[in-house]
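J.: Several structures are given next for inspection.
Please treat every number below as a calculation from the coordinates, not as lab data. Only a predicted model underlies this, so the values are computations on that prediction, with no experimental measurement involved. Cβ atoms are built from the backbone, for glycine too; each structure is taken alone.
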Structure P
Amino acid sequence: MTTDQFVIGVDYGSDSVRSVLIDANNGEEIATSVFNYPRWQQGLYCNAPENQFRQHPLDYIEGLETTIKDCLKKAGPGAANAVKGLAVDTTGSTPVAVDKSGTPLALTPGFENNPHAMFVLWKDHTGVNEAAEINEHATKFDINYLKYVGGIYSSEWFWAKLLRTLRTDEQVAKACYSWVEHCDWIPFLLTGGNDASQIKRGRCSAGHKALWAEEFGGLPPDEFFSSLDPLLTGITSRLFKDTYTSDEPAGTLSTEWAERLGLSTNVVVGVGAFDAHMGAVGGQIEPYHLSKVMGTSTCDILVAPTADIEGKLIRGICGQVNGSVIPGMVGLEAGQSAFGDTYAWFKNLVAWPLNALSSSTLIDPKTAEALKEELLAKIIPELSRQAALLPIEENAELAIDWFNGRRTPDADQTLKGAITGLGLGSDAPRVFRALAEATCFGAKSIVDRFVQEGIPVKGLIGIGGVAKKSPYIMQMMADVLGMPIRIHQFEHTCALGAAMFAAVVAGIYPTVEDAMVAMGRGFDAEYYPNPQNREIYQKRFDKYTALGKFIETKH
């Protein structure tokens, strides 16, 4: 009889954290729990018009404890004793200023409500000017320190956010000892860390966002940063030189966290990574198949044997890092800054009149709120249904999907979205179709860039909420890309990937690949391209490309 061996995968998304308790013998989900960040839901510490998006560490801590305890409760007696490992993925780059003990400043006296002392969420673009300075500054050096991040540094990343924070808040700048990614801080917290210099930094976050590279022997030298701005002088000595792949342990649960969670101090905690990277593993990624984690944004991951990438530098992507996804392979990252967020923006736009329900004289406030929630839930499904009935027309409404800037190819977070070709017949389904097409065309731009750079893309793996919930958009994407898309059947695929890494650090499986084989849950849908739509979508894509170039020259 097989002994129970359970592992926990924790996935921090933009709006919530979810934990899954998994049977490591077969990948079966024993229990799952989701926690919406309460401060984030209230819009605290954010300023959307200024592209400021901050999250309080208490949202993360409360969610961590709540979801894990809930999973163990749902699983019943004895489940806690069977837990052998735990691993975490998070959004990124989502860094925070910490003191010498490794404590986020927002958890220290005087900084509790200071947004600059909180985690700077991936989609915070307040550092666009700092990113531009980094890009210009890098041209002054004989070594191209941006070569492994596609040649362009983004405001969504580690250094731009650090420099912006230090320049914006003098008190935070004085108190900031180090700068830590969310995915590195949670394992440090769970293992009882109390010295920032001892934080184990993941290869994933360091290589894709912080300019760490094996060729440089670590980070770029202090001279690179101190000559950019004296505020950065000496910061590299308080950061890191070594990095760790996520098949390595960060440590074991501290006594405090073991007691808080009801687990053993023997539970091994893995080195953290970004959600899409662990999601690609959970989604059973294969070499040269593009794993698209489709949520508020997309993060696209491709892995290739190290020998195949030797000597190649892929322009305009979000990094190529050895071991960032699967040890022994190079992980290539791309993505779109707004995907589900594009649809959510349009839903909120067309749903704006529903706000008037609160002042209705016909129904009571409780009924008004319930009616509003019901209608909000139906908007996207109904728009999709109506849009699917429309014929595909070469000269129909056309949109650009840069509503939160452009991540890849060629990062530029200052770019804006657009909708053109509007007329008096442009109703909500027609505009929604244009937005859906735009997100699919954005995906095609990424695939085309990989191919142009000599990296074949053999197929797509769809992961995440949009992939699971929108057959209309998935079929359109297959048609636009001209290749099949397999949809992974597991609902919380990123958390499953984290659980696979937990099984490796706990010694249940020797390699990530072994864990993928044993714990992979397979695919429950596949979309095949309709050849009849290929020609017209190519014409539409050419128009999309031309409109995008026009916007770039005029913005």
Structure Q
Amino acid sequence: MAFNHLPAGVHDALVPLSVTPVTHSVPMAKNHRSDRSPTGPVSRVDPGAVLGRLASGPSRASRITHTEHVPPRAGRHAVWPDRIRAEVIAAVQGAGIEHPWAHQARAAEHALDGESVVVATGTASGKSLAYLVPVLSTLLDGSEAPNGRGATTLYLSPTKALAADQCRSVKELSHPLGNSVRPAVYDGDTPFEEREWIRQYANYVLTNPDMLHRGILPSHPRWSSFLKALKYVVVDECHTYRGVFGSHVAQVLRRLRRLCARYGSSPVFLLASATAAEPAVAARRLTGLPVVEIADDASPRGELVFALWEPPLTELQGEKGAPVRRTATAETADLLTDLAVQGIRSVAFVRSRRGAELISVIAQERLAEVDRSLAGRVAAYRGGYLPEERRALEQALHSGELLGLSATTALELGIDVSGLDAVLISGYPGTRASLWQQAGRAGRSGQGALAVLVARDDPLDTYLVHHPEALFDRPVESTVLDPDNPYVLAPHLCAAAAEVPLTEEDLVLFGPEAEGLLPQLEAAKLLRRRTRAWHWTRRERAADLTDIRGGSSA
């Protein structure tokens, strides 16, 4: 738990907290259960035919307990706001995008009006372009300023892989704009010799909340020129910021807003979310600002065939003589092998790193028995790899060199893996939001797609594959976080005081619980009041004593 990482004394300084679970029930996002006419883009792959071939083996057909068909839909075009620079529109058109979807144009309009906005549409709906176009146009305007470095933008993603992928996209799109847009990734993998250049010259910095918390905010004097010119803060995949981690990120963003105000800037927040209920409510709680919601997905979508798959019983017996089913890992490895033999580009999502490696090894061995050249076209992808290893796998998936990949949720987020035809999900991932997010990795070029949920041998998975209404007729979950939790808020008040002494005027920014916590932090000798401000009292950096992920890995 995050509480284990608080500075010594904070535990004793806080009052006991009683937590009540919160649940929400709202309608399913339209991007998943579209009622529009099935006249969308033509599928490159027939997902029904692919599923039929998977089910054609001995006893295979009986393993499919349900098949859900999500029909294709047509897209709705619009025009970019007339305030977007012509050079940016030309660059977008040069990338093959003649006209924006309606939700992209609306998001750009709100951004240019100085309104924070959350774009909550489905996977492959162009959320990145919705915020990139106004950002690039503003950076281009800023590059013509007679003095200073011009406008800047900060991009936040929950994973390093997503930030690296987005950096590649920004470089490709902004290439015709010359040196006006200078994107750079600033995270734990960034060489130290590059960091000073990024602080002084980059105007589109891509990082993650961890680096913002521990690296940028505590060193804000070195980032003063960047923060002074900050116009936009992009928060990608914002639905992932929930629970303890999301509550910490909410306070990190408030510390960022406080420092920006100190340097004279007030950035607009542009948030992107998929498969989340009440996105505007969650975005307001995350940023502390009013946020406009755009949830009407105007992008086209190919047909999605979603199958529920239950592995067969084996001769083994469990407790009290109960029969045991084949493992989801072994079953997923078989399906990944069959898809690779068909030439179907696929990703298998697995909950554990060990499972991802095991599925890859099994599939490689079985493919070698069919065709040795195919064995090298399946690999594993997980957190823990070196940066260059991750980049090589991502590029191989982009190019089509890899036909199959077994991955942990490190690949679940919006990395552009367009061209995938099928997704295998080894075991229910825990939430319907995550299930749809993983399923949406296929069909990202508008073609038809196949998704298969392979059940584990446990009561929940068994129930779900025999009660499809629990998956397909229920709403996705809301993003729940609580920035006012005193066990979250207290260390961030300490970190904020270490950055710039806290004043009474600052307390409104951190929420209604902040004022009541200060006497407790003073009594614990973590903060000391001098005249009109509270100061951090320790020699160590306050930010280093708080793990915003609560001990989990990225």
Structure R
Amino acid sequence: MTVNTNEDKNPPSATLEGSVNSNGEPVPHATVQIKSTMIGTASDNRGEFELQVPDGKQVIVVRALGFKPSEREIEIEPGKRHRVAINIEEDVLGLEQVVVTADRNDEKRKESSVIVNTLNNALLQTIQSANLSEGLAFSPGLRIENNCGNCGANSLRMNGLDGPYTQILINGRPIFSGLAAVYGLEMIPSNMIERVEIVRGGGSALYGSNAIAGTVNVITREPANNQYSLSGQAGHIGSFYEQADPGSEYQVNFNATITGEENKNGLALYGTVRERVPFDANDDGFSELSELKNTTLGAQWSLRTGYKSKLVADYFHIREDRRGGDRFDFPLHEANIAEATDHEINSGSIAWHLFTGANQELTTFMAAQHINRGSYYGAGKAMNAYGNTKDLSYSGGIQYKFLSGDFDIIVGTEINGGTLLDKKLGYREYSVNQNTSELEIVEFPNKTIADQATVVGGGFAQIEKKFGEFSLSGGLRLDHYNITDEISDSDISNNVLSPRVTFLYGLTGNFQLRTSYAKGYRAPQIFDEDLHIETSDSRQVIHKTIPNLNRKPVTALPDR
């Protein structure tokens, strides 16, 4: 295995032009790339493309949404202009779509030893999905559950396990914290998503903790060609005849991508404004759907630092206010029941990709997400139900891939962590002393609910071997986690070894058989819905059956 980082050894010296067609029709916006380099472009509306390429034997890789990827080997002579016509086939079932989540590597779905379901942006638009939560409901084996009728907190249930057992990734990075997961699935608008890759089953060997039930990787929009779009949708909730005050919502989206010459640099911009009025289904004065105001802005920028290296940075900002309960025209503490949150989320990452040789790639990355959340969970006009939560999650690491076609090796190391400070806000109570007629003020200070930090460091390795109709891959990950609780002044730490073995039969046939074994763990999360109960100032309720209870059949009472 030879590592060569000298990018000037064989720089682009010739011109390659050509066309991309399918059944005699041009394929616009197809991605054309020279394998093991960062040289690429996109076909225009006529299916034509042109780019500068190195001399020697080069492999041209062509991909387009809804078509099977195609590879063509061509001999490039220095200083000359070459032309090639590439015909690609339709992929009606999406079996040849390239995915990365299964094995941290670009691979066709059909050749992946783990089943990967995908939701691309075209499908999300077709089903008029407003956000990630609505889109995931259309993936088999997934169920979106509403855990709170007032505030609309939801979770993803996969393989029968609760939401915390599913690893949510943003561009492959585990920065979607426990706090973000409470409302985050509904916060992410569909127009910022390039595609969603879903793996059901254990993936801890590659993605760390909380991937026991499965993994959901949200891949944001990427700059591919010059285009822009503006769209909107409006909806009506309920019936004009059944509800005194039917609900409604609207959403406005914009997207734009700008690319430089031969895709040496590119910028993708996206934004969303969404608003929903509260909806009371049975006219009892309490909402079944919460009031919602969401604004999202984001961008992804890429720069080709060399013909074998690329720098990619992305950032998005989400501001959302939601409220459920009753008496929406009054302050929160004047409502009979109010559950409300206001989120400010800032998320960013930067990654550097370098091809160190033929089919060898080195990737290093850093990512972080910060959440500032104000909240109110209270009833009976309570003044002690206001809270504030600050959460920071981060991830960084390095990964190396050696891909020979029949024998692939992926190794890497990561460090993931986060800090969380959750408080119930203090307040003042004013009263008049009956004896002295003087005004008395009672101060209630802030109360810290959680003040914790977690760090998880780990290394992973995976080897995959393909022979004939078979594919066998084995992965291993070793994690060391440490959790510090500032309130109790205590630390918890441990080492966890997570293996994964997958087997695939039928690489080229029409029939495939997959089986896998994985062992993982759920790392202690410093925020989950248990804190939702605590900040509501509620207490645990235990229902206990009396020992001598006579369990007789229940007879229906007569109508009265």
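J.: Computing mean count of other Cβ atoms within 10 Å over residues 247-254 for each of P, Q, R, which one ends up highest?
T.: Greatest value across P, Q, R: structure Q.
J.: Looking at structures P, Q, R, which one was P(r) over Cα pairs in 10 Å bins from 0, in percent, for residues 87-134 alone calculated from, given that it came out as 24, 44, 29, 3?
T.: Computing P(r) over Cα pairs in 10 Å bins from 0, in percent, for residues 87-134 alone on every structure in P, Q, R gives 24, 44, 29, 3 only for P.
J.: Consider the structures P, Q, R: one of them gives 16 for relative contact order in percent (Cα under 8 Å, 6 or more apart) as calculated from the coordinates. Say which.
T.: The read-out comes from structure P.
J.: Still on this structure, please answer the following. Taking 21, 52, 25, 2 as the value of P(r) over Cα pairs in 20 Å bins from 0, in percent derived from one of the structures shown (P, Q, R), identify that structure.
T.: Source structure for this number: Q.
J.: Where is mean count of other Cβ atoms within 10 Å over residues 319-326 largest, in which of P, Q, R?
T.: The maximum falls on structure P.
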